[in-house]
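Student: Alright, structures below, take your time with them.
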Structure 1
Amino acid sequence: MSSPATEKRPTTTLTLQNVLYEKMKGIAYVTLNRPKVLNALNTPTWADLRAAFEDARDDEAVRGVILTGAGDKAFIAGADVSELAHVTALQAEQSSRFGQEVLDLIENLGKPVVAAINGFALGGGCETAMACTIRIAVESANFGQPEVKLGLVPGGGGTQRLPRIVGKGRALQLILSGEMITAQEAYRIGLVNEVVPTADLINRAETILKQIASNAPLAIKFALGAANKGMEMSQSEGLLLEASYFGLCAATEDKQEGTSAFLEKRIPQFRGR
């Protein structure tokens, strides 16, 4: 499958070494571009990902992001083992924290991020996908957390996000066995939202983001925040947070526009304020 970044996408001023980053019609396209090593994550690649997502976060014209991998074999096949093999304990901990910070940025971007999973999503690749808002996979994709096979544990949030997404029992089975599962099994256990033919992957991701973008930007941001932060709270605390965000939304121009448009039977024109 050709990368979406190679097909009629305008370039931007942000030039990165290992990531292709382009924006078009309110969507930022972030493509891991190391196909010879199955888009494996090393330190420079993590830094490029952070730069791309910081730009997408700060650009008001960007309403959503599609994250995918170059080539037709891998989304992200994991960490770059050639780099990992030589790190000290301290360096490994620092590397884990750096990757976690990048994935926290993705998860809490305030805008929807769709992982368009076009192949292997293993180790750090599965962890990166889990930090995204929505995950769509091609039929040939595979998922797993094989770190125990290298004498390691997941270091990019896998022990934390995977149980929250699929439940503790299923998560521990995947983490402790290092087993690789198919896209169909990932869909069955709730790890991915949809499984689509390869030819439809980017179009489907774009369709989802366009549907989301038709709604009020601040409402989207607050809904994401309520869901993400609420997962770390008790339900009663989460309900208080939800009520707070509900009140904030009620004070926006977009709320006035949305309710007026509904009553006047017209399409709302949201401005994100």
Structure 2
Amino acid sequence: MTNKELSQSEYQDFRKFLEHQCGIVLGDNKLYLVKSRLSPLMARFNIDSLSQLVKKSMQISERALRAAVIDAMTTNETLWFRDTYPFQILADRVLPEYKDSHAPVKIWSAACSSGQEPYSIAMTYLEYKARNPGALKGGIRIIGTDISNKVLEQSAQAEYDSLAIARGLSAERQKKFFTETAKPGAMKVKDEVKQLVQFRHLNLLDSYSLLGKFDIIFCRNALIYFSADVKRKIIAQFRQSLNPGGYLFLGASESISGLSEQFEMVRCNPGIIYRRR
């Protein structure tokens, strides 16, 4: 074996460990993904083989390594205004329901990755306010959470390279909501957007009670990585975190199958959102 190979039995042990730690279910054929995500950590932690790295990461005493491994395995690609229609629904259908509210509208972006979703929500709100200056007098509060400390640091810095900027952002929005930085091609989110969003570390397998209650929850393209039982638990916890009549936004391929008594499906054409009963 080369120093980067991992045996099937070690891979199976790691799969169980990862599911227990953060609920993510790796398929039988994802060994290549583990290799590509974890191999760069070998030099960083001065470990000679992937086998040794995986074994050490499962030891309770190896906190820094364990955190780095979970960061590497849970970091997913994202983009601005992903799928477009959820943000259109937010602007055209959901925010107008709160237009006369004098209390802040509270929105949670769960599994927010490197911040594109919560900042897209903030931009959607600012665009709505520009069109409806007298609405939402209480303003808005957005919380973005993720299990990865690495991406939360990136989110809080709010600085993105040219490749990330190009994914989903129109030239108009770049001009309106971003400023240039010293790095060629990189741009930073303007303070008027940034100040609307706070970031916190959260494992979706843990309790959400410390976050408080929300009017709207976005959890898009995250549940696909969890087992059916874990999905049911997470969605039930989302319901507890929503105010009555609050909305849940899921990814296009995700559903609340089996939990329909807790939510009402709202067809928006395109797109579906779920209202807490």
Structure 3
Amino acid sequence: MNKQHPTGKAPDVHERGRINLMPHNLSVPSFDTLLYEKRNATAYVTLNRPEVMNALNQKAIAELRAAFEDAQDDPQIRGVIITGAGNRAFIAGADINELAKATPIEAERQTRAGQAFLNLVEHLGKPVIAAVNGLALGGGCETALACTIRLASPGAKFGQPEIRLGLIPGFGGTQRLPRLVGKGIALQLILTGEMVSAEEAYRIGLVNEIVEAGSLIARAEAILAQIAANAPLAVAYAINAVNLGLNAALPEGLALEGKLFALCAATEDMKEGTTAFLGKRPPKFQGR
């Protein structure tokens, strides 16, 4: 995998909100803690709490989950891009003011809510790209880990600093991070609480690509466009096969792959794809 630095500048999130809107964008729900729009088969989710470095509180988690549920339920949406407002933080972690006051029961409720949201992200059935434009710490790093693909600006930093607060990662970091970068590196990051640069995150496999900050959204859009050119059901099945297969022994994973391959073979899209290939024409997939 090669590091990529595309050229060109992506429009500002507010500029994007004023151009080329699809008709169904009129029904997009509004939120207090995030900006949400749908355009050209892509849902854009921007955590909008720059005054607290886009920290996650209970309301933000609930609204993020609602936005992703909306994107999942919309058949016109083929992928999601999640980022943070401003240029300092993607998501700088949990809201410490809220966390410091939590009782053990409230803390468990919060961790379950965060885990449920990120399980939704990981198993959305549609690709989710994290455009990490600054600090991705604690719950922010865990949010990126749950995404299908992670892009980072050169100034981005990643870490799980919960140990320095007397805590452990609670939104899936102890489980997804070792699966992504390996047990030893994951434990080093979790037990020291240290931050790593975008370059180091790329080296250890936490990040797919490093992209200039002004091109993060454009690069994410380009990747989603490539994916959207393929059969939607095959994309969903492939994501499912990889996610579930990672948690299974190889024989079980292969059995799952075989079942999903057979399901693909029963779709109209498979017939269209093979017919188009043999006819030397572009396929026209319908998601059926």
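Readers should treat all values here as calculations from the given coordinates under stated rules, not as data from a laboratory. Keep in mind the model is a prediction, meaning the values are calculated, not measured. Cβ atoms are built from the backbone, for glycine too; each structure is taken alone.
Student: Starting from the value 3.2: which structure in 1, 2, 3 was distance in nm of label points 7 Å out along Cα→Cβ at positions 116 and 196 calculated from?
Tutor: 3
Student: While we're looking at this one, here's another question. Computing mean count of other Cβ atoms within 10 Å over residues 204-211 gives 18.1 for which of 1, 2, 3?
Tutor: 1
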